[in-house]
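K.L.:
What follows are several structures.
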Structure P
Amino acid sequence: MVTNGWWFSKGERAEACFGIEIDAAWKNFADHWNRLLLDEYMRDGGTYRYRRYSAFEYDATDGIFRLLPHAPYEQSKSVNHLNGGFKRYFEPLENSFIDHPVLEKILTGFCRILCEAARHDRWNIKIHPYRIVARDGVNGKPAPEGLHQDGVDFIACYMIGRVNVTGGMSMITDASKEFLGEVEMNSPNDFVICNDRETFHDVSSIVAENLKMPYAYRDVLVIAFEKL
């Protein structure tokens with residue numbers, strides 16, 4: 001990641017590095033995605049995104065993740081041309097999500113990677129669980145703003161699960177928007193992490209595979225890291 005600006009890992013490697021297993025605790029953690037709320041701030045009029053939001057601070061000297069007081073989420077218009085430039089008031093993460101041991105393992109694993117790669121110990125961490133849904137005639141857009149940066153130092157996307165969908169291909173470019181790579185996260189614990197100062201990223205739309213099934217969705221955990 002230091003040389004290329006991004007890194008993709010399959011779930012098996014993440015499970016080994018982060019100490020995560022697909023067990024009852026994992027399934028309990030993933031169940032929180034069933035309680036995300038409709039994003040009512042989509043300026044494209046879309047009703048395909050469900051989410052919550054909370055933020056932490058982390059200091060490697062004591063290894064503690066400190067929950068910050070809940071606040072609206074803001075991005076500048078220059079960073080997010082679709083939904084930036086105003087405050088978005090999302091519901092916070094549930095307490096059971098915040099305190100979940102699986103979340104702690106994921107955050108600890110990423111912080112260990114970034115503290116070493118960036119040689120930096122203090123981080124603001126923004127947590128965005130997303131469910132993107134697809135319906136008959138309506139594709140879900142994981143990245144409705146298109147190829148973009150998020151205005152942070154590093155951005156990670158961690159796969160929770162996908163049901164009855166095709167698409168959702170992640171593309172990464174360099175700062176000049178020259179193609180670097182394309183990956184599909186299709187298994188739990190797959191992840192991609194990017195240096196947001198050096199790369200841009202996009203994710204293709206998802207499409208319902210079998211319209212006879214009652215639902216089609218893609219669940220991910222997006223985590224933004226900013227140096228303090």
Structure Q
Amino acid sequence: MKLKLYGAMLSPFVRKVRMILALKNIDYEIDTNVSPLGVPEGYEKIHPLKKIPALVIEDEGRELALADSSAIAAFIEKHQPSPSLYPADPMDYGQALWLEEYGDTFIAQNCTFGVFGNVFFSWARGETYDPEKVKTAFKLMEEVIAYIEPILGRRDWLVGDALSIADIGVVTHFFNVEHAGYRLTEADSPTLYGLKKRIEEHAQLAPLLAEERIIIQKLKFDCPDLTALRP
């Protein structure tokens with residue numbers, strides 16, 4: 001089976017898929033010439049909404065273009081069940097799916113886009129970011145922390161006793177806001193900070209994050225100090 005992933009590495013949704021592929025030791029090709037700043041002509045044949053990520057799968061004469069990070073994640077799990085990133089227990093499974101969706105929707109739309117999407121893409125377009133959007137995103141981030149903390153409690157992982165799609169789906173967004181100038185600290189949330197740190201230091205995931213930091217450096221992104229905008 002041949003896999004080709006489309007999307008910029010700094011995307012939280014592309015990162016989610018790359019982390020899953022890394023944890024399962026699956027080889028793939030990546031085309032990073034697709035981003036929110038522009039897509040190549042004909043990309044709509046791969047992803048009708050012209051979003052990222054998309055995954056093209058070739059296997060024994062069959063080809064499938066699969067859009068949406070959650071659909072891609074479910075396909076990868078079905079293709080290679082071990083190590084599983086979806087809990088076996090039905091209630092844990094349901095909770096993991098919900099937390100992945102919570103990351104894809106509420107965290108992405110209200111926090112990631114308000115900080116990273118606002119700051120980074122404004123810089124990329126030669127524009128000034130909107131500080132009010134950043135302030136709003138920071139306030140909503142406090143809501144996220146308040147919601148996630150009791151779910152995590154004293155455990156290492158959000159659902160069950162192992163790293164799952166829930167952890168990846170939530171924490172991927174905190175790497176984006178960090179790239180844009182907001183670094184989650186232990187003072188903000190000891191539990192969520194610990195979860196992020198465990199993912200950051202995971203042997204199979206750390207190289208992906210290091211690669212992203214190199215990209216940021218090569219872009220010469222002038223990351224602003226957003227401290228004054230925090231609540």
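K.L.:
Have a look at P, Q and say which one yields 27 for relative contact order in percent (Cα under 8 Å, 6 or more apart), as calculated. Working shown, then result.
P.N.:
Working: P: 27; Q: 20.
Structure P accounts for this read-out.
K.L.:
Comparing mean count of other Cβ atoms within 10 Å over residues 26-33 across structures P, Q, which is largest? Present the calculation step by step, with values, prior to reporting the outcome.
P.N.:
Values: P: 16.9; Q: 13.8.
Biggest value here belongs to P.
K.L.:
Which one of P, Q has distance in nm of label points 7 Å out along Cα→Cβ at positions 18 and 178, as calculated from the coordinates, equal to 3.2? Display every interim value, and only then the final one.
P.N.:
Values: P: 3.2; Q: 1.4.
It must be structure P, since only it matches.
K.L.:
From which structure (P, Q) was helix-only ellipticity at 222 nm (-39500 (n - 2.57) for each DSSP H run of 4 or more, over all residues; to 500) calculated, if the value obtained is -14500? Don't jump to the answer; show the numbers that get you there.
P.N.:
Numbers: P: -4500; Q: -14500.
Clearly, the read-out refers to Q.
K.L.:
If distance in nm of label points 7 Å out along Cα→Cβ at positions 42 and 170 is calculated from each of P, Q, which structure is the one that comes out at 2.1? Could you put the intermediate results ahead of the total?
P.N.:
On the way: P: 2.1; Q: 4.2.
Only structure P yields this read-out.
K.L.:
Work out mean count of other Cβ atoms within 10 Å over residues 10-17 for each of structures P, Q, then name the structure with the largest result. It would help to have the intermediate numbers written out before the result.
P.N.:
Numbers: P: 15.2; Q: 24.5.
Biggest value here belongs to Q.
K.L.:
For distance in nm of label points 7 Å out along Cα→Cβ at positions 34 and 202, which structure out of P, Q has the highest calculated value?
P.N.:
Values: P: 3.6; Q: 2.3.
With respect to distance in nm of label points 7 Å out along Cα→Cβ at positions 34 and 202, the highest-scoring structure among P, Q is P.
K.L.:
Using mean count of other Cβ atoms within 10 Å over residues 66-73, single out the structure from P, Q with the greatest value.
P.N.:
Values: P: 12.0; Q: 19.6.
Comparing P, Q, the top value of mean count of other Cβ atoms within 10 Å over residues 66-73 belongs to Q.
Rule-based calculations on the coordinates, nothing more; no lab input. As the structure is a computational prediction, the values presented were derived from the model and not from experiment. Cβ atoms are built from the backbone, for glycine too; each structure is taken alone.
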